[in-house]
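What follows draws every value from the coordinates through simple rules; no lab data is involved. Quick caveat: nothing in here was measured; it's all calculated off a predicted structure. Cβ atoms are built from the backbone, for glycine too; each structure is taken alone.
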Structure P
Amino acid sequence: MAKWQHNPISAKAGAPAANGRPIGFAWEHDKTQHVVYRGQDNQIHELWYKKGLFNAEWKYGGALSAMTGAPAAAGDPSAFAWEGDKTQHIVYRGQDNQIHEIWFKKDLSGAKWQYGGALSAKTGAPAAASDPFGYAWEGDHTQHVIYRGVDNNIHEIFCKKNIAGAKWEYGGAINAKAIAPAAAGDPSGFAWEQDKTQHIIYRGQDNQIHELWYRHGLMDNSWKYGGALSAKTGAPSAASNPMGFSWDGDHTQHVVYRSADNQIQELWFSKSLASAEWKYGGAISAKAGAQAGTGDPFGFAWEGDKTQHLLYRTQDNQILELWFRNEMFSAEWKNGGALSAMAGAPQAASDPIGFAWEEDKSQHVIYRGQDNQVHELWMKK
């Protein structure tokens, strides 16, 4: 039976201590996984791991911001792979409150990290008041960065790959364009490849969960306001930033957040239902008999395992997992337990993030421990 294991990856790789919340992702095309974080020196640092037969261990990629001449960071980075472009990208808020990019392309000419510049300043976008969130939309051949500006609007910067080349552009204050309310906190975004749409989820100043969505069509290429999802579905108001993701194998999209009673709440939408509308999945932590949470939860789908997973930090600073498999007779969230305690890992000082590495048939959880080192919990199918 598969069980969770612990790996103190920054200490083992000789990397410096961390500040804030690290981010991790799998780069399927490159058969690698990556962790990016802000160090206590406010530089952006990378850890990486290559799947192979020999010497398969985490390596320290260096202080990428210093190596590329990029400025120091003021917040936590966001990082992702753009599979169609054979690139990986890191975006973060600098101490000048501009959104900065560091990127890496794998090609025959030699692979090295490069500084992409201050994307917000280059495109005429306003200064940031939140950490950015970046993601690729493979079906649209685009990458996107979203953030809350100093005006409390949600701003988008995007880059489209085409024959003429790729250039960053400012997409505007998209909530204002869509006549949606102002934001509080940090937004999250994702592409739903199967539905040919992209989605942005954020907490409004009314503490409701709001959605913006976009479908690339021939007639109307504009952001639309999906409404206050929590209010529409009868779900409680939010006390955390929300997290959204798609589960292609299940034809669904999901939003998770923490409410004022510290329960983890779920909203979900099924493309396969005759009536395609958002539904309230309930207080899934309470339903599963799990502990109350603190901070911001994180969710993701593991397509190869036909499951979805939700991670959060408990009030005793353990990393707890909830998981769901859409089974005929038992389609309900289950309490996976306190993974950190089960694996003998230290208590958390940051919220966790998680991701599936489909190529490796594994899932991974990354967090900063109370020793300020970056820790990995992992399980292989």
Structure Q
Amino acid sequence: MKTFKELGIGNGYLQGLEELGIKEPTEIQAKTIPMILGKETDFIGQAQTGTGKTAAFGLPLLASINPKQPCIQGVVIAPTRELAKQVQKQLFKFTKYTDRIFSEVVCGGDKIERQIESLKRPTQILVATPGRLMDLVRRKAVDLTSVKTLVLDEADEMLKLGFRDDIESVMKLTKSSSHIWLFSATMPQGIKKMIHKYLDENAPFLKIDKKNIVNPNIRHEYIRCTDGEKLERIVDFLKARGEQRGLIFCRTRADTIAFGQALEPHGFSNVVLHGDLMQTERDKIMRMFKKERARILITTDVSARGIDVEGLSFVIHHQLPEKNEYYTHRSGRTARAGKTGISLVLANRHDQKRITRLERELGISFRELA
């Protein structure tokens, strides 16, 4: 595997990566960067969440920006507010030791008037959710005529959330001047049609094997128990971890609320995040968790997309996710920046086959705890 330097990443970015604890490229970074760095080409990348896509497209995108031109030269579209903010934050961190590149993030849930004011400042990279970007375009608050690169991050998720028309509108607006880098975990018919319609037929295509996407610093464990025993086993696990912090994933909104209430009497400070909360409430909960006012965050898969909190020691799966790629996303919230972490599954009698399938498809091994 080549180093970031051998891939052509500049010294300032190398220094930023080193400070973030990102020492070796992941597979998608090692293969994507040579295909798009310094090149005017469309690109299609098929990879699961948690593979390191942000650096794979972010470093070449930053390198393509002319710091002396104050106009928007790159646009990244992401499916959720949380992911958009995470991407913009990561791009900002990459540029700590380089020429200043100005980026803004705009998404639903924040006051649009404040975003319009922010966009009056020099902006070279705009990270956005599709609906809010088109709202700003319609208000003539965003000028996309100088965009050279359009990145679609988690394109399949955006289609699932009903953003097809907004995405296509952005692609039409930038088609004459930009190239498109499209990343998607799956390739449903809707994505294939979009690729055929808007991307060059000779665009390079990269698919990352599922078995190479899980962080090797994560230890995968499971406990056999009935649904009624899960609370007791999680309480025992948390007591054994001292003051370590982590996430507990449940499948539904109702499950997160019920489990948060059940955990409270045992003395573990926790906050609950789910999709029915108002955006102001979600922001408040995340601030509390990031400032360590709560030890545990209990959440659903959808709500957790884009959560980026440093120093989490473990992830607990109160229930396994419906899709295997969500396991990668969940477990990837721990063992960040070169640290180690635990991903613990509470497995009832129906989950054993799922665990075996996760091992086979993701190339990981689970250890059973007594």
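Values for this structure:
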read-out	value
Winner on FRET efficiency 1/(1 + (r/R0)^6) of positions 114 and 234 (r between Cβ atoms, R0 = 41 Å, to 0.05) once structures P, Q are ranked, highest first	Q
Value -1500, calculated as helix-only ellipticity at 222 nm (-39500 (n - 2.57) for each DSSP H run of 4 or more, over all residues; to 500), assigned to which of P, Q	P
Label whose coordinates, when distance in nm of label points 7 Å out along Cα→Cβ at positions 82 and 226 is calculated, return 2.3 (choices P, Q)	P
Given 19 for relative contact order in percent (Cα under 8 Å, 6 or more apart), calculated: source structure among P, Q	Q
Value 0.60, calculated as FRET efficiency 1/(1 + (r/R0)^6) of positions 162 and 298 (r between Cβ atoms, R0 = 35 Å, to 0.05), assigned to which of P, Q	P
Given 28, 27, 20 for semi-axes √(5λ) of the Cα gyration tensor in Å, calculated: source structure among P, Q	P
Structure with the greatest value (metric distance in nm of label points 7 Å out along Cα→Cβ at positions 98 and 130, set P, Q)	Q
